[in-house]
Structure 1
Amino acid sequence: MEVETPVCLAEPIPEPHIQAVPAACGWLQTSPEIFMKELLSAGFAKIFQICRCFRAAERGRRHLPEFSMLEWYAAGQSYSDLMHTCEALLEQIRTDLSLPAACTWQGHTIQTTPPWPRLRVAEAFSRFGGQSMESALAQGAFDEIMGLSIEPQLGLSRPVFLCDYPAETALLARPKPQEPELAQRFELYMAGLEICNGCTELADAKLQQKRLEAELERRSKAALPLTPPPARFLKALETMPEAAGCALGIDRLVMLLTDSAEIDEVVPFPPEPP
């Protein structure tokens, strides 16, 4: 079911590395997640929407402060189900546009016929990061190594799902039952370009509150902008069913399909140059 939810939030989710844009109504949404999870709690089992999202201090060759997002949720599914959905979605787009199975983006030829490989984050650090995932976390270098050393090597010949992130880097994702130090989260990469981010949703309101409080404390110590605790979001989690959700950047997908080097090339009204 296609849904439409408010763009303005009174209590945005405090997520690492994401800054909400203040507005007269509160804050502009960084994603439609809060209200869509309320709909899940109300009994809407499969929902999606295409909407505008806003993030402060995001501007570059692959980033816009205002961008288009496709986000969907399904009750009773896991992140493994979402990966299959992503494969089917992109295969359908390719078929509808009469595109070849081999996609070319910035000199890389990517064979898109599914299924696509799954690569665990720990293995990616061993292959491309020069040290273990655990060592990078301990040194506070996880994000730097991921962005500079690992991401550029992902999906150069086939799309790849990077999965099983450390739980401490996946604020909203459910831990793996047999490996609670890891989260049921993935990101899809093609030619080093992140296309989407999905996870089995954390539906434990008490654990989610504990995680959000820790993030607000971290932001306070780092002198980052603070927002009110998302009480409405936590209330929805009390009755939300087990579910999975995925967010796909439409502008980046169009970059890929049109072999565009910069995101400004695929939007009709780009903001001022970065």
Structure 2
Amino acid sequence: MDSRIEPKCHFCETCDGHGCVSELPGMGGVYDNENFIRNCADWDRYAAAADAVVPEIRLAPITGAMQNVGYAEERPFYGDLVNASVLAGIRLSIGDGYPDEKLRFGIEALSAAGTKGAVFIKPYENDRILERMEWAAPVAECVGVDIDSYAILTMRNLVNLQQKTPTDLLELKAYAGRLGLPFMIKGIFRPEDLALVEAVRPDIIVISNHGGRVATAKGSTVDFLAEHARVLASHSGQVWVDGGIRKRRDLLVASTLGASEVMVARPFITALLHGGLEGPRNRLKEMLS
């Protein structure tokens, strides 16, 4: 392992939220990891319904390499994770955070790898989001807003995150269209988000509770998918989901319940920390077996 990295992951035999309770910064979550634990456990409840179609797998957007992962510097993490994901054949995404260099490093990593990914931007005021869309356009296959990060209180106060209205999101969707990019809303998890999706009709929605890391509604993403996927699909082009996906059966459940893609974060990060650039590829093989 790189001596410049002091992992904040405990490398539990099973990554299910019990080994890092409420470790933030770090790999844990809020509510004593309740949503993280439920995200992982609740896929079991739908196992009997799983069919044989495996959805596309995409890296979930990750920032905060120093605070949350254990890297000594921020920039190398993005290059390592993107390169390892390319090696594994995993679809890509990047996110942003404070300071702006986090998004810049993600864009740089995609550009250096000669590839593109989904780009998720925090819910700043719209002028700042439009600026970031421009930065990201050359490496973006789709672009959107990470609305659930509004619930990160420290960041909300630090950089003036906003609770987005349909009007705000429709402006952003129109601008994404002018850039020739599909528009996404990530963080659909509360009942009131259904009306937001109906009003905006994005190209892609992502059911997510930020991996159990933000104070939002309590529950699991698979339960939300099972309850609302049909309605969400009628108001959007695609439904994606993240949270607690660990094995092939989880992938099959996601597909059966209506998700065309799944997003995975912690398993690929811990595989990178534990096994280097080959780690995520080996972890993906385990997941698909």
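Laboratory data are not the source of any read-out in this text; all were calculated from the coordinates shown. Fair warning: this is a prediction, and the values are worked out from it, not measured in the lab. Cβ atoms are built from the backbone, for glycine too; each structure is taken alone.
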Q: Could you tell me which structure in 1, 2 was used to calculate distance in nm of label points 7 Å out along Cα→Cβ at positions 218 and 250 as 3.1?
A: 1
**Q.** When mean projected area of the Cα convex hull in nm², for residues 74-153 alone is computed for each of 1, 2, the largest belongs to
**A.** 1
Q.
Starting from the value 68: which structure in 1, 2 was volume of the Cα convex hull per residue in Å³, for residues 162-201 alone calculated from?
A. 2
**Q.** If helix-only ellipticity at 222 nm (-39500 (n - 2.57) for each DSSP H run of 4 or more, over all residues; to 500) is computed and equals -8000, the structure in 1, 2
**A.** 1
Q) Taking Cα extents along the principal axes in Å from the coordinates of each of 1, 2, which one would give 47, 42, 40? A) 1
Q: Tell me which of 1, 2 gives 14.1 when you compute mean count of other Cβ atoms within 10 Å over residues 138-145.
A: 1
Q: Assign the value 0.65, calculated as FRET efficiency 1/(1 + (r/R0)^6) of positions 18 and 98 (r between Cβ atoms, R0 = 41 Å, to 0.05), to the correct structure from 1, 2.
A: 1
